[in-house]
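Pasting the structures here.
Just so it is clear, none of the values below were taken in a lab; they were calculated from the coordinates. Since this is a predicted model, take the numbers as computed values, not measurements. Cβ atoms are built from the backbone, for glycine too; each structure is taken alone.
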Structure I
Amino acid sequence: MRTLEHFPNLVTMFFTRAREKGDAPFLWTKKDGRWQSTSWAEAARQVASLATGLKAIGMKRGDRVMLVSENRPEWCIADLGIMAAGCVTVPTYITNTERDHMHILENSGACGIIVSTARLAKVLLPAVLRSNQGQTVIGIDEMRAPAGSIDFHDWATLIAQHPADPGTVAASVADVGRGDLACIIYTSGTGGAPRGVMQHHGAILHNVNGCCTVISEDFGWDDEVFLSFLPLSHAYEHSGGQFFPIGLGGQIYYSEGLEKLAANIEEVRPTIMVVVPRLFEVLRTRIAKTIAKQGGLPERLLDRALDLGMRRYEGRLRLVDRPIQLAINVLFKPKIAKKFGGRLKAMVSGGAPLNPEIGVFFESLGLTFLQGYGQTEAAPVISCNRPAAGIRMDSVGPPLPNTEVRIADDGEILVRGELVMHGYWRNEGETARVLKDGWLHTGDIGEIDAGGRIRITDRKKDLIINDKGDNVAPQKVEGMLTLQPEIGQAMIFGDRRPYMVALLVPDPEWTQEWCARGGGKCDFRTLTDDLDYRAALSAAVERVNKDLSVTERVRRFVLADGPFTIENEQLTPSLKIRRHVIRQVYGERLEGLYR
């Protein structure tokens, strides 16, 4: 069994692995139809040169630098280069709107920005020009230097003009401690505006150490290969898809996107996959449809494999099941394994709740499936199912090593350890609300079973988590909807779903005026089916969508039968909407918007 060294910071961990691995491949991307690699040594050289270049153009220790890029080798090099300069990375989603960028720029006080493409710069730069922050911009791909006061630099030129020795740069940050700030990752809060989670070096290193322990003890630590698919601006991929592989000394391939993911898996042959439940649902559907088209023996073997998988999970396997299980192991499972590259040790699911049936499906096909649990505020992994502890699909496994978890009197899950954030950036109120006596109050309700595994039973916090693991603050979207003259009240819906939908209460005064313009009778029961009336409401929703990120946008809506009131118990006395009551009334209609 191998153990991870006790590193003082993330940069030291990277340079240590780079020195050990040398010219071995590290980062892979596909260009002109071929996978091309960047070696550990070359990545270390670029990280050191970028760090030196950042300091040369004015970045000082502790300065925040925004990173706006899709997943690619330069993302990793930029992140490490920022930290190697003693600065703090501020990752942002490539789907952010100009307003989102403006908020993060102003809140983080970023001094510089690294942006990958001209397309992303087109949304970002108007926010920079309107702000007094982030006036130093570095473009990774070739792009036109923006007009105005922005100090623009070309990525390749900056690196080439500041060659540096990795050992020298590593020594310069040796005094950065585990408690020092590494990055600020913004996550949506219940109040709407994204909050900056301050992740220190030790928090992410704690996660890396815990995940490496799981791999080492339960699977064996070898030459690991990862396929990076989730956005690196998401804490789950940042720790699990970047720093975890670095800790292992593994290779990272950057996926070409969802439409090519299945082909990439077969080509790359990953040993570990870090993904969200929605991807597993897509893969399950594709596998089932492919086998159903084949019919005959493959379809019968799939049915029997799923039946036996459920029996095994429930502890009901019989002696008479062994012959068919042997046939499945020989005739069926190797073909499925090949579709996943043939050397997959484990698929790790996190970022959103998982339907246990999905996990049983993949386990039935011979693929080890581990559900984990975490929050950005915990860097983000808190727990993970482990074969050694006995996998239960209705649990999220035992806590990582050196992680304390207890259940409060009201059932809330509390977490303590080095993985817990030091707070929200420039937000003392929210920090005090979730951090009490060193314990992170997760907002989730749960229990710990006899095997030491965490089971999540409910959620206190009022966030919607879509099927990809992205957080959406409902109050923000609902507030923007009700600012429109056409909309009086609104509730959005989309937990564990692919997109947001809404329940709308049209504004009564606007409705009366709309009817008067048309000269018709204002009967709401007939208006709900009036195409022109619905088109006017759709136009209001689309106005709001223009200022929302992709994950927040409302795709479809239904109209409520009447207003939310205290009398019908759909409003509290303080006039907050009672989501659970409204879902009971309109749940079936809202679910129908996904059909």
Structure II
Amino acid sequence: MTKKVELEHFPNLVTMFFTRAREQGDKPFLWAKKDKAWQSISWREAAQKVASLAQGLRDMGIEAGDRVMLVSENRPEWLIADLAIMAAGGVTVPTYTTNTTRDHQHILGNSDARAVIVSTQKLAEPLLPAVLFASECHHVISIDDIITGQSPDIAHFHHWEDLAATEADLIAFEEEARQMGRSDLACLIYTSGTGGAPRGVMQHHGMILHNVEGCVDVIANDFDWEDEVFLSFLPASHAYEHTGGQHFPIGLGAQIYYAEGLEKLASNIEEVRPTLMVVVPRLFEMLRQKMLKTIEKEGGLAQYLLDRAIQIETKRYEGRSSLLDAPMNAILSQTLRKKVRGKFGGRMKAMVSGGAPLNPDVGLFFQAMGLTMLQGYGQTESGPVISCNRPKVGLRMETVGPPLKNTVVKIAEDGEICVRGELVMNGYWRNKDDTAKVLDEEGWLLTGDVGHLDEKGRICITDRKKDLIVLDKGDNVAPQRIEGILTLYPEIAQAMAYGDRRPYIVALLVPDAEATKGMSDEEIQKALRGVVDKVNKDLSVIEKIRRFIIADEPFTVDNEMLTPKQSIRRHKILAMYEDRLGKLYKS
């Protein structure tokens, strides 16, 4: 029996969780693999753990508004910690597990976090040196056992199990939570700016709740809302997974399984049989390539069925459906599509793609396989979801769907997409200048993306104003930071980082004529490789330059590759070098 209800208007995220926990009771909530078997934590257990950890945080001196950093891979403790920090009145500061010591040092210093929760020994190693230089961080809480060596002097160390066993009055926490408002700060999510150093996006409770309410509206009105099951594998520290893969399931009263890792994702999907998944385009591209290779090897009937499935879906998509295709459609549903859906667990309602643009051909492919693809759009500054494709409006892969419920979108005179509503952030933490660049006086968020609305109100993105690389997994990388570090070295005169919608960063380098004078091509290549290797040591995983090519000539105003202000003109440079840069991903 389906549940056709709308999400309540909760005052904050913690109250939403406690309400669902009281409703669901002993039903399973959070799942993780232990000793090769899936083991669950019930809603009731999770609520008590949240209250106990919140009490433990208070006992160590965490007060309302204090920031607490969270450094962990996806696991049940991640969400419990996030909720407990907020239940204690604090503000969660989630960070990437790929962060370097330098990254941690910046975020600890900028946020003035009072404490940090870290999961494993591996993640503690780059973190603890940063804690040493953080004047306000006095507590380190480890989820697993960690060896600290001589570092206990840098902070008070606590173990997760001890705090989770703290006596706590769950009812009192439930009552107190209701006093938090939707405008109160929930978390600081750090995201790269065009200037380099990550900025803390101030996400308030209402911002995330607005997203949850809008996403629930899609499920409630375009699908049958039943007992939903999510499989979480994108980094929970990313706004997309934080909202879509953690708090959205809470709003639905759903179960969350935590994947064992990307290498085991396929087998986890078959085991867990999720009904909804929050994904990035890169995953679909990888899966599509794998499926095409498998079918190509099988050949014969398998290849014929695939070709017919894509042909029929293309005709349907273009409004050219024919009754003559009905018999083959029925055959495909019982053969190829059934087999593919089985690989995805057999009960997948929809896979929601976000974080980066989805190639329409990839979306069409999965639709042909009988899997519903919903492309969404947003950014950390909007909670992050602004819009999402909806079956009842009509799925168009070249669009990112209509705006969520209670979201206002307008197109500025220059084509920029502007957004207003409760989903818009409060601003960047301690950064009024950058806040003023993206939030105008009327409360509009200037997205930096260019596009238009189609006849059904769906957003079509055609270009991007902001100078930011978005990798294929949704990670934001500021090219100026990388280019600035590269050109600090005498061997490199100019540089341009490249990687939009790609799996990693590559670069176009202009050698300094004076520094490389008299060198052979091979010696220049070797010298630049040495510089790149040095620079990579100070870059995070997502920023590292994997490969590079050497430019034919310097960037100048005369060849239109530089502006009069000496800024590089990326579109002009790409007109000449994009094909060669693209080949770096193939060789």
Structure III
Amino acid sequence: MPQSTSASPYLLEIAWEACNQVGGIYTVIRSKVPAMMEYWGDQYCLIGPYFPSQAAAEFEPTDDYSDIYGQAVLELRAQGVEVYYGTWLVTGRPRIVLINPYSAFSDIPAIKYFLWEHHRIPTSNEDLLHQVLAFGSMVKRYVSLLSKKTKKLVAHFHEWMVGSCIPDLRREQVPVKIVFTTHATLLGRYLAMNDPNFYDQLTSVDWQQEARHFNIEPAVSIERAAAHGAHVFTTVSEVTVRECIYLLDRIPDTVLPNGLNIRRFTALHEFQNLHLTYKKKIHRFVMGHFFQSFPFNLDKTLYFFTSGRYEYRNKGFDLTLEALARLNYRLKKAKSDMTVVMFFITKRPFHSINPQVLHSRALMEEIQETCESITEQVGERLFYEAAASNEHKVPDLNSFVEDYWKLRYRRTVQSWKTHQLPPVVTHNLVEDQTDDILHFLRASNLVNNADDRVKIVYHPDFVSPANPLFGMEYGQFVRGCHLGVFPSYYEPWGYTPLECVASGIPAVTSDLSGFGDYVKKHVKKYTEKGIYVIDRHEKGFSESAEQLTNHLMEIVELSRRERINQRNKVESSSEMFDWKKLLVHYERAYQLALSSNI
């Protein structure tokens, strides 16, 4: 472990999502902090952009500027830059420097000019690009100031959004060792979304032509310049190594697999009880959503889900839907009494929650209140009757219920019941007629028919305690389910199946995701541990869909005891994905950088 002395290296980690939650990299940075603090201590600091709304919740400023990070902040502030120094309020409480991108907007014309003049990096007039360029310019100034205070400084940049200063740091020969990580090449994500043969055609891609086609040439040019300017270039999985070679023209020096702070998920072996607790909450939603049209046995119902950014092909939504349609056919043909409720949790533009869904939930809550009132009334009268009567048999409980409550019960239930099918989507989508998920469901008639063994709930919004339909945290929802389904086509790493494993819930991934590829190469007997890896690398769509269908069928056919045993194995295997185990890859990258003479 580095000792806190001027002779040991200092580590500066720069990310657009440090103290700024936008996407998956926020999870990478935040979950890694406790392990980083344990290893690096006071030598470690982060840099991120300052946005008041985010900082208000997660940042605590300090009055102590005595260390070298604080001293450099004061010097940068003296140059007229709006910069803050303090603590990021996450587990580990690391030091963090926050720089307001807008405080350098007056320099944008000059920044653009020199990026083109010195590095032939084109630019545009998009506001996000302006933020990125202004932030990068100030990070360069900060790193330059910091490098004068220590002889050993490593700066680790994450993604193109903070990489614009790397070419100038190298050009001006600032004494800092640079590590750059691409978590997903920008062009690769665009190509995969639009080309079903992305992996087959990767070797022949003209990066500049395609970047111009998608109108992302400035960002891709910054990403390429950062990759080539770094002393050590890294990516997050073996899956993206090939992508980096052909789209960025540099072979990564090492791979940095992503982990989680598993202790945050550990429930002191209470995960089975938590599963039951949150499953009951999901039961309540399912009753409100489906039982107004038809009931089914909740003791023989399994909850599957998928979640993530809405990328129909990249996230494997297309493959998941195809497998669900096949599973529904198989279960009906086998006359199975099991029901699968599949949740699609993603983010899509919507006008409002479907009034039918809200109305049904409100009526079910009224039925519950009525039942509770009747139960209380009957309980009190039954107790009095038992104490006062000489009879030993149970009296007619119906006679204990007042006519008012009988009428209210009957009217509420009658007004709740309907012959309409339960809606497959919980909200009124802006793009209802062109949505790919809805198009598949309608075309395949997988629309929550009474005899369907697979029911669908498409929820185009985040799950949160403020959500009127679920009223629970996303992590609680995950714990209440039986399986996470993520057979991605393009996924440089993939946190969603890893979060399932950390929560003791089995998960499906694919060998085209970084996580799935890592599992196949490093985890023995992973299927027995509840991790199902779909082969997509050299398989056709239909073949992969059939493999996924078989896995889903196997899970449906497990007994309750077998599912409990499987969750035990999943939970016990989660430790291998803890940052404490995976941080060694980061340390290797930093040692490579420090020993570099380039």
Among the shown structures I, II, III, from which was the value 4.9 of distance in nm of label points 7 Å out along Cα→Cβ at positions 32 and 416 calculated? III
A value of 169 was derived for volume of the Cα convex hull per residue in Å³, for residues 296-439 alone; which structure in I, II, III was it taken from? III
Out of I, II, III, which one gives 1.2 for distance in nm of label points 7 Å out along Cα→Cβ at positions 200 and 512 as computed from the coordinates? III
